[in-house]
Structure 1
Amino acid sequence: MKKVLLLLILLLYLLLAACRRADPVPMGTLSPNTAVIAIAEDGVYRLTLTALQAAGLNLDALEATNLHLSSAGTAVPYLLQGEQLIFYGQAPDNRYTATRPYLLTVGKAGAQMAQTAVSAAPATLLNDLPQTMRLEENNVYLAQARRADDSDLWFWQEIGLQQKVSLTFNLPSLSSNSAATMRLHLWGISYNAAIENDHDFDLILNGQYVTTVSWDGQTYYTAEVPLPPGLLKTGNNSLVLDNTPEGAAMVDIMALNWIELVYMAPATAVNDRLTFHNASGSATLGGFSGAPVLLDISDPAAPQQLTGWECGNRQACLSVAPEMRITAVGPAGLRAPKEIRPLRASDWADPANQADLIIITTDALATGLDELVAARQAQGLGVAAVPVSEIYDEFGYGAATPESIRAFLQHAHAQWQAPKPRYVLLVGDATSDYRNYLGRAPQNIISPFMVPVEFSGETVSDSRLVDLNGDQKPDLAIGRWPVDSLADVRSLVARTLAYEQGTAPLQALFATDSSEAQFAQMAERLATENSMNNMILLNGATAPEVTATWNEGAWLTTYIGHGSIRRWGKENIFNLEAVSGLQTSAPSIVLQLTCLSGLFAHPEETSLTEAMMRHPTGPVLHVAATSLTFSSDQEQFAAHFVRHLQDPGYTRIGDAFQAAKQALNVANPGLLEVSDTFSLFGDPSALIVRPMAGNEG
């Protein structure tokens, strides 16, 4: 009998050992076999053996049988020339990142670039070739211009009423006496339905009036302007977009996105590069510093090397056809990547992982989370603290995008061991200026999605990160600490755990905007959900009055009414300046039924919610919106949330928040926006501290 029992114990041990996750890869481990190559713009790139070795790759030589180049899981063809690898890299096409990642892996054969022989036989001799120059700056973000997921919302400059915009550009090479075409991409900001073509301006090039550009409505418009021979010149050119002449509309505001010039230039490289298409005949390409590389990039993902064109050490003679897009690059014109770094090695794809709570953060902030992780584990939750850089590398092929985060969460929810993940805490800030055009992006970023909204075009949504099945509803309870410093993380950890150990006053505070009677009525209705004990209603109070009452204690503080990123109410019922006065010994759960006070990703302003979370004695659990929505839609969500907050069946705030979101009918556009844009700011696994009799203080 003892032998049978011992055998059963042994079998059970072996079974558990088989299911147990192997020792995890330590955080920050760098792969010696894969490098991430970050590309910022289109062009022909060179990777040298020395640079790859310096980036940590385990390489002794460059060999096609041992090197695999890919982008988003698809093989990218390349050339090997001595101790350099040459490939055609493309600029990013994802709005969330300023570079496109390519992965170079050691130990796997790669795709060699196909070759196409071209004829150098005499044909129509081309002395000049069509060239394209694109001029663009990204200084102004106009969210209201969103019309599709791929809309370009960063503009060069607004052009207001009675305003001239003067620009200069340099043409390094230009054929004499040839015509050209200028294309301008624009957006109409103002709109007058009663006037046809309510936008217009004069285009003046090098001091000469060319044409009047006009179009209608709040729409994108591409103006194509023929330029007569002799108007453009080699070197500096001046361009004026003149909105001072009286036009069709009294109010005319527009925005310039980009300008593109198509012109003729000699077949001579500039900066050791020459790219052209839509040409037919025989051309002699020159001006290179050495033997050029010639590629047909008609399909930029599958470029072909052109051969058979040799006619000199620094020239290329070949016949071309209109459908070919050719780039010729001399040795000095080969580009260097923005960055070469080792891939972060991790094992988050391992199905042996398990976690109830997933914390996604950055390397810099991770060290501040130890006490929170220990506390949750002591409560019986499995916790995985996951560096976001490892998510990007393992689930996004190196791309720092919200798609990579969602791919990770989809995998964890579907493949990890039971119990499956229920809570996601994002510890890191965000910005809608993903490519950091303004130069103000936080260092510690966890990217949310940008989603369409009715009144402001688009806004950020953490909820879409956890829409794992595409039904537009969150499948996990998600919260965020929008912070950028280790000190703020440690403060929130300490304050969150202190909140859970405290007691809740037996009163709920409702502050409302007195500008409309509906707000106080809505507060009364919410207070009747189950039994909202000892309701205090401050209708149209001032910020000092709200702050003083709040400091007396409330387990739930709710604001209902108009609002903005910086304040509650049109008359400053509570605002950024009042945050410093919060001295709450038992911080409230804060429910903000207003607009924009949770817009944590604004690139230039701090939201009211962020300020309260960072305040040393401020609340640690908030629900707030990143957009503008109707109170009637907000109330449907709030009624469920307030009811669940009082229900002992919901022990953690994320469960109450998630159940309230799940109850919404997202087929209704207004409720979909509430689901998308009302965010939980706080740890979704935080315990709800409810009032008990005797806690009147």
Structure 2
Amino acid sequence: MRAIRSPKCFLTVFICAIMALGFISEALAADVKKEILRVGVPTDRCPVFYRDPETDEITGIGADLIYAAAENAGYEAEFVQIKEETLKEALDDEEYDIVMPFGSAISSGTGAASIVSENLIQTPFTLVTEGKHRLPPLNGLKVGMLKSLGGAAETVHQLFPGMEITLYADMAQCVHALHEGEVDALLHNSYVWSYVLQKPSYSYLTVQPSAMFSMDFRAGTLDDPKGREIIDRINRGIAGLADTQVQAIVLDHTSRRLYKYDFNDYLYEYGLVLGLTVLLIISLLIILVMKQRAIHLEQEEKMRYLMDHDALTGIWSLNGFRKRVKEILHSNPDTQYFLSYNNIKNFKFINDSFGMAAGDELLRFWADSSVRMLGENEAIGRIDCDHFVVLREIRGEEKLVEDKDKVLDPVRNYFVDRGKDQKVQICSGVYVLTPDDYEKTDVDRMLDFARVAEKRVRESGRNGFEFYNPKQWERGKRIADILTHFPVAIKSGEFKVWYQPQVDYGTGKIIGAEALGRWNHPKLGWISPTEFVPVLEESGYIFELDRFVWEEVCRNLKRWNEEGVKRSVSVNLSRRDILGDVDIIEHFHELIRKYELSPEQLRIEITESAYVEDSELLIQTTKKLESLGFMVEMDDFGSGYSSLHMLKEVPVDRIKLDFQFLHGKGNAEKSRIILRYVIRMIRSLGMKLIAEGVEDAEQADFLDSLGCKEMQGFCFYKPMPVEEFEKLKFKS
């Protein structure tokens, strides 16, 4: 017999089961803790992110917003202060699950891609300046921002590519930069400005409401599977934030009185009264001291001026002239100067005939006329009575003519021009400074030399001038002519690139060439490279010449390639080229790209002496050039600097042996033995070899017997213009 089952019984059991399941799920939920989300944030952006002064917990508008979004996403946000300087660096730190705030996705410090959340809030950014004034357009501004705002700075730069942004460590440095004019304005979150500008010492800063714009406020992390999962969940949490909830968070933090005065703020507010009181007391005490000191300093200054200046003319005295000449020479060691000693031969007669007042007027006229002609780095002095000394740059014949026309002739005709039949007779001695005068500047010694030359003019009964060291004068003029005309020469086509062929002695065929600069000066004629190259190196112009040669060689190589003739040419690279401001590696790389050349067509010669002077830099340069496919040659090997250590350290492809060392003094047989073993050693090291300076067949045969087949020199060809070089037959 079946048992009778009541419907009420079933209902009671069902309700009990449901209640039991509810209790179980609540118990399980109580045991399951929310997943921790570690959020890296800065703490120097009150009220967006800051530490609560009472609890020391990180809070703020941004903190509360991401906390609420994380809670919606099933996370419990745990805030960590970012220890890195920028958010870009913080992205690479695994300590944080997400980092904020970002305006948009940026690359991390290591270059990794990032992913950012949806926008939590539209944050206004405002420019702050000193006082109220019109700002240039945003794309033309120089703006200062905090280093910790590096991510936002990238976003701003994307919005305004022309804006120049400089990052500073803290707000104090930002404000200092603004005050010093390093930037036009400072840029930050408007909420932060509402806090920062409460500082009394920043009261002079002005918000520029017309320059306000908004940026997104997002969280970010690395763009990897874990990061995408976190951002996806956070986005769902952000979507659950109500506008009223966001507004309540913003209002909560912006309505608080968060800024607290520190000692410096109180000092700034009330320090003026205290300072004025103290200053008044101190001022009364020091006024007397300062007054006495001012009188003393004024007297000292007058004495110093009287010692260094001539009372009659206002130009330098002998003492002042000595000091000024030393300053000029030490500041301009590469400038050619001469020193002239000038004497009015008939000055006593002038004083006796026209009176001392007329003589004084003549001296003042001479001084004034000379001062008008002098440059900033030149000097004139009156050392006694009618004796004037002048330090002048050597600038060529035209400047001497100008000095004669505008200074000496008016002085000679001073009384004639005033209706009196009396010429002023001037005797001058000129001393041209030597390199020793720059290293050991003895002005009295130079004056003595100039005085000796002036004395020879005076005792001969003549007027005019004479040189103490005419050879040095001619050299100085020559250098001045070279340097002043060089920029014109480069542009006017006076410089030509000549080629000296390199041959395979076994076959007699041409295997390459060395490019050499030649200068046909319109006045001086052909100037030897041994003269103009050292001058250009000392003056810093050598790069301009070398660049011209490199460009011309590449232009010819491209033309020859197009004609179906492939040639290789060696060009010189100076140590000063490498030490200059130009990236020489990139320069050569750009040349072969521009002219569509293969790197082996442009061989680069660096002198052996350059490796000795700065071996580490030259070795690094050589390695970089070789890595691009260029052949690097050590030029002038054996010219006096060679060492076995250098051959071990320097990674060159070819040694260019200077055969000239066999022509010097010493035992010829020993020189041949040295040469034999040097060649054998170079070949054993796996380096290519070419001998330069080969002058006759006997030398060529000797080199050939030692295994050196590649040669260059007058024995085969002299340097020649490109038109002649193109007619020669190259080795196929």
Structure 3
Amino acid sequence: MNAFGEWTLVHGLPAFSYTMDQESDPRALWDPILDPPTRRHFVHLGNRRITLVADNYGLCDLFDEHTGLRWLTRGAGVTRIGDLSTAGSTTERLFGPTFVRVRVADERLSLERTVLCPEGEQPWVLIRLRVRNRTEDPVRLSLIEEWESRPAEVKLISGAAPASDPGLELEQLGGERTRSGRITVALDMEPGAEKIVELRYGLLDEGSPDAAGLVEGSLAGLAARLPRARAVQAPEAEREVAWHAALLSGGACADGVLGGHTLDQGSCYSFRHGFNGAARDPLQHALPLVYTEPDLALSVLRNTCAWGSPDGDLPYALRPDKSPWTELFRPSDQNLWALWLAAEYLAATGDVRAFGAAVPYHPAHDAPAVPLGENLRRQFRFFADVVGRGEHGHVRILNADWNDLAISRSGVPAADMIERGESVLNSAMAAWVLPRYAAVAERLGDHTTAAEARKLGESLRDLVAGEWNGRWFRRAHGPGAVVGEDDLWLEVQPWAILCGAASPDQARALLERIEATAAAGSPLGARVRWPVLPGSGAGDSAIWYAINMTLIWAAAEHAPELGWAWWRRMSLASHAAAYPEVWEGTLSGPDAYLPPESVRPGRTWDLADVGVAMQAYPVANLHAHAQPLLAYLRLLGVGPDADGRLRVGGGASFRSRVLTVAPDGSGRLSALGPVEVVTPSGAVSGAASLTW
């Protein structure tokens, strides 16, 4: 429990009961930095098409990314019966994994209102109203359901602007359908009677669904779809793994331009600043979906590969209209994430046929589609030949690697670093990814590419090993300069361990040093730079979900007790305990938190001087949901090896429709094609359902 409420179970699913009176409680007020202070607290829910933004005032926003970044409506959705209204400081507000529920009552009636994103790709929400006559007399009143459409397109950086009418409709199931956004239902209720009214609102299709069992069927499907977890080392996993999985998949949207599903970062990037980026983000968000909803993971891989050009380049981001945005950053790591997701998917599913299916290139290039395997081969060629390597043999940094600020914070003149700089981080990541991509190429019959990828990965691993300075691994090289000799850049350290550049003794010593330095005194995880840099808002020493995930993964083999401790610090429970009066981190979060030394600890970064701030939209970043899931799986030893096999350990439990892992190392995998699983009891192979 924190200042805002407490967790509970509803329909057997985790849910959060919001109990704060935001109008009278001074803790409700928070500062978005770029906008006026507000008392509105909200969470993003969804299915594979529509996003529902539910808030503490009982109101809803709807967002659709099918053809572009577009708000369908803002602050809408109210039910009124006489003086009774679901908008405002309602009696009860409950946030579920794909639904929101409010309850209000007066001396005559009680009203329960549930707004649900139904399972699937429906671009509308279902509204169930349950009304009960609390008196001993008949009640004759009118129920009014009202949604006001205020569509807006999100403009790049500058924010939302009014948009044309998207054609939203409101329908009472089995009854009236209107574009006015308002339906009136007569209530004629005997003493103690209860009446249920069901409606839907959004971009409605032809016909009308059968109301019978629609809510129950959707919730049953959700319960069957969400993974379950239990770990003695982290009791909060039992609640949070299912919650994160729901909010992660709820961020997906069927893409009407490029095909497949997008799974972008969200938060300030999409919902306020208007871009889907970087390309690496949907790819890494999809990684845990390989083990829960592999069809969605493949769909995201195909979609993100379709951003690119025929030479294998991936743009930094997509603009609000889904056109490529290449003017801001030119990262050198993006292809690695596509190769990684492909390797993870194939190792876990055996779905070789997926790599023969055609994937389009972005329409901007007017190029023919190619099989997914060929798209990936071209991405490898782009990484090897165009990104290339610098004079020390490391991967070139271009104008960024994972860290958008790596150039400006390197201490080397920007022009020199862009022209000749090298990223030890990307060398270490490539040293892990490329052997696993090589296994994909081998399975697809491309032995020449496989041999080259393995050789390049091994060469980079050896180079990274030479960057050990006795305390940690250096971060980058510039003309006549070494970055990270005297300060620890966290992002490179886990990859150096994972790729095998660190000996077991070095790995253990490095992880313990990180705990004593970058992670010391920090309740949410390790800071990305140490010693802590001065300043309060830019995130230079922030705690990044993506980097703490790889840190936990690196610890899983060499210092599992640290790995579990760091996973717990990553949890929502840890944020609520450390910062009980901060809404972000309660149900969702940003991509990074500011450290305890900052002026806003437990909140997130801003670059207000250039008009950009995560603090302006500090929730609904999918890193906050994808990274805890993947880190949990890695702690259980789940992941692909360099031979294309899936490795599975144990120590805690995980169960989805695809994968089951028990604490003793036994388990089950449902595959689509031939796979080999390396388990604590030996290797097993097969092409359907495997048990061990």
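Just so you know, all these numbers are worked out from the coordinates, no wet-lab data involved. Owing to the predicted nature of the structure, the values given are computational and were not obtained by experimental measurement. Cβ atoms are built from the backbone, for glycine too; each structure is taken alone.
Here are the numbers for this structure:
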| item | result |
| --- | --- |
| Given 4.3 for distance in nm of label points 7 Å out along Cα→Cβ at positions 491 and 619, calculated: source structure among 1, 2, 3 | 2 |
| Parent structure of the calculated result -8000, given that helix-only ellipticity at 222 nm (-39500 (n - 2.57) for each DSSP H run of 4 or more, over all residues; to 500) is the read-out and 1, 2, 3 the choices | 3 |
| Structures 1, 2, 3, by mean count of other Cβ atoms within 10 Å over residues 555-562: label with the highest value | 1 |
| At a computed 0.00 (FRET efficiency 1/(1 + (r/R0)^6) of positions 35 and 339 (r between Cβ atoms, R0 = 41 Å, to 0.05)), which of 1, 2, 3 | 2 |
| Structure with the greatest value (metric Kirkwood radius over Cα pairs in Å, set 1, 2, 3) | 2 |
